[in-house]
Structure formats: C-alpha cells, structure tokens
Structure 1
C-alpha cells in the first residue's frame, strides 16, 4: 500500500475522536446540569475554569419571580463552612451570581439551590457532587495557540505512523521522527510556557511533581524516542505501532487532571498526588 490517503484518513478520524473525547471529559470542561422549573426543562453549563482577576459569573435562566436561588461555595479542598450568595435579577430577565476570583491554581467548589416561596421543595443543582472550578492567569494567544496546534499535529502524526506500521509503509520512519520533533516543540517548549503563564510553574511533572498532563507528555515522548532510536538502522514497525498505542492511551487521560492546585494553608501551588496527600492529611 504505497498510497497514503487511507492512512491519513484513519489518522484524522482517530485524532478528531481523541480530541473530542478530551474536550468532553476534561476537568476544565463545563459541567452540564439539567433542571426543571415550572414544568419547563433547562440546561445549565457550570464553569470549571476561569481567569484570575475577575469574578466568575453564574447565570440562571427560566427562574420565575416567585423563586429564589442561592449560590453556595467554599475553597477546595477544604471542610470550611459554605458561603452563601443570592442570585439577583438582571436586565435580560435572567438571574446571576458570581464566584469570587481566586489566585492562580486556586479552586472553589460550589452548588446552587432554587426554592419556590410557595413550595417547600428545594431544587438542588450539583449539591451531591459540587462543581469544582480552578482559576488561572491569562495565557497569551501566541503561546497557547501553537501549543494546542502542535500537540494536535503530534497526535495526528503518531496515529499516521501507527497505521503505517501495520503495513510496514516506506515512510514509517520519516513520520515517526516528525512525531517526535513536533511532540518535543509542542509539549516541552510551548507547554511549559503556557503553564508558566497560567500557574507560574513551567514543569510540574516527574521528577518535580505529579501533574498528569506533564507526565503523560513525558511518557509519550519517551515512547516515541525509543521507537525512533530502534528504527534508526532497521525498520521495526511493531515498535512504532506500540509507541502510537502508548500515545493514544496517555492522551486519553483527561487534560489537566491532577494538575496545579493552590494549597490555601501554605499559599503554595502543589500538583497531582501531592495535593491529594496533603488534603487527606489536613
């Protein structure tokens, strides 16, 4: 199979599927809540990521004048008492409340209650599993856009090389090298720049921390580094195929999971399992 059309077709489909999965499963993707008010169904997207420096507005629609809504929030992770903020009407006819801005990597957990003044029943939105929002500093487009595009292209070339490995295509080694180069630029040059702007830390993976985003990039790079090295003199398609599988697996881990997190007790930013251990101790 010398033509590359079907290889590219396969790679594009798998990459788009992986990108979509990342978007809907990541901890920064808005949490979808469905609720009913006065017999009418509504949808609400609760934000789980916001820029520091400005309060994060929460907007509710479909709440009649005989209803009252309250926003409950507290620092995360903590066992603090919940702070209550009422929703207020705005000109659009909706009601709004705001989560107070936090320092970079600071997190809040929150939920919403809606009650009808003529009905004792209280509608609880996300109370059983409070929504967690993380604040970050603004990242300039010149750093963020190349990072996203290059990581997408690296995933695309990895899938392409993996497909070529199945049929031992002539360009197998060529695209393997491209995968490694683009992964390095996107993940180890622009990635730390983005993280530094967002949270003030360039690298929070091994050996400095347990950030899964950084560590999964490192694992993918090592896998492709081994594949390129072992294919240098003799084609070993099985190694490239395995590297492509590793890439798919590690990038199936939701983006920003166990990422940078502000410890409100110490004022320091911790990452991954370190924050989990610290919170469990307290």
Structure 2
C-alpha cells in the first residue's frame, strides 16, 4: 500500500467465480478460494458474471438450460460462502456476448444485480463494424450497456473516434485492473491508460477467472500518489460508481487521471488477447 495505507471498500462488477459454468472457477473449491482472494484485495461486494451468448436467446431450450445451470451454481456458491462466514456480498449478472441480432436483456439475471445496467462484450475480441448499432440497440431497449474490458478488443487503439461515440451515447466503459500492468500485452495496457487519461472510464473491475491475482489492489497502489485528486478518482472507479450501477443509480463522471505509460510500439497491436 501507499505509505499512509489508503484503502477503499471495492465493489467488483466483473468476475467469473460461479463454479463450473464457464472458463472461470471450475468447482466450488476454486470459487471459494477466489472469493477469499478478492476479500484480501479489499472487495466487499462482487458480481458473478458468467459468459452468456446472445445467440442462446434464439434457442429457448438452450437458454433455459443455461439459466438453470447458473441458478444452481449461484445457490451453491452463496450457501457455501455463508456457511464459511465470508464477509462479502455476492450479486448476480452475466457477461453478455453480442453475437446475434437478438439482444433481449429483459431477463433480470442477464443484468447486473437486476439493474438497468448490463455487462456486454463484443464477439471475437474485435471491434465489429456494427458496434455502434449493437450498443444503440441495447440503449433503445431501455438498458444501459457497460462494455466489458474496453481496452482489450483488437482494433480499439485505432478507433478512438468510435470509442468516444460509445462514451457520448451513454455506454459505460469498464477497464480491467490488470490491463494497467500489461497482463494482456502492451496495446491493451496503452489503451487502458489512455482511457483513464481521457476520463472515459466509469469503473475498474477484475475480470477475475479464479486464477492468479485480480489486480485491484495493485491498480489502487499504481494510481494512488497520496493526493486527494487521485484518491477521489479511485473511490469513484472502484467503489462509488460500481455501487451506483448495482443500485440502479447514475454513475458520476470520473475526472481524467494520468497513469505513467511505458514506451510502446503502437504500430503493432498485441496478439495476446487471452483471458
């Protein structure tokens, strides 16, 4: 921590800790270990956001099966966490992949804690040519998209005008804490730091897949320079705005914050688009 131990109660809106339903925690033991890791990093409220493909909505039987799997996994995790007296509140949501024309988010389990806000991601980890139409469709249906790991999509670093359009139309931009340290390669690191510098990021989250470290505490230490301005930004990014989202309130604007960027070769985008 910083020399005077600045902390905030972190709310993490993007994790893969629901046991046995996606590429995150594979069983209940891994899920409980992940919760303990998050608690040590300062997380007090967390949303389990397993992957959900919009294309499943076109196949009602598959959609029903998926929700039933999620229900069982969530109940198992919530019960075990309570029995272990873990001091963390576990909410539900999904990471909704925009991979089909049908973008029906009316089912509350698809949205973050049942709020108006939905964590969404582009398919194939690339910025699609119709990205604006997809995000606009979510808005027009009455929901507010929170774009997961905005910095990680191939092509985003050469599409700043499009990213600004998403931001101006009301899409919230979420950045992964570990991107600030180059965990996904230099290009996502550069984009994450630029988005913070521009003041376009609404919240930092972990995208924790129950492996390694979430990176939230490290991000807090990186940005905190002991000044009240940086600390206000950190409170907004990691506590206040995530709480506002889950409580169905309007997030506050985040002032620009500068994070030192190492010299990178911007000409060659990173190919490390792994989770």
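Each value in this text was obtained by applying a stated rule to the coordinates, not by laboratory testing. None of the values given here were measured: they were computed from a predicted structure. Cβ atoms are built from the backbone, for glycine too; each structure is taken alone.
Here are the numbers for the structure shown:
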item: Test item: Kirkwood radius over Cα pairs in Å calculated as 21.2, pick one of 1, 2; result: 1
item: Value -10000, calculated as helix-only ellipticity at 222 nm (-39500 (n - 2.57) for each DSSP H run of 4 or more, over all residues; to 500), assigned to which of 1, 2; result: 2
item: Structures 1, 2, by distance in nm of label points 7 Å out along Cα→Cβ at positions 81 and 169: label with the highest value; result: 1
item: Given 16.9 for mean count of other Cβ atoms within 10 Å over residues 145-152, calculated: source structure among 1, 2; result: 1
item: Label whose coordinates, when distance in nm of label points 7 Å out along Cα→Cβ at positions 49 and 113 is calculated, return 3.2 (choices 1, 2); result: 1
item: For 2.4 (distance in nm of label points 7 Å out along Cα→Cβ at positions 105 and 177, calculated) the corresponding structure among 1, 2; result: 2
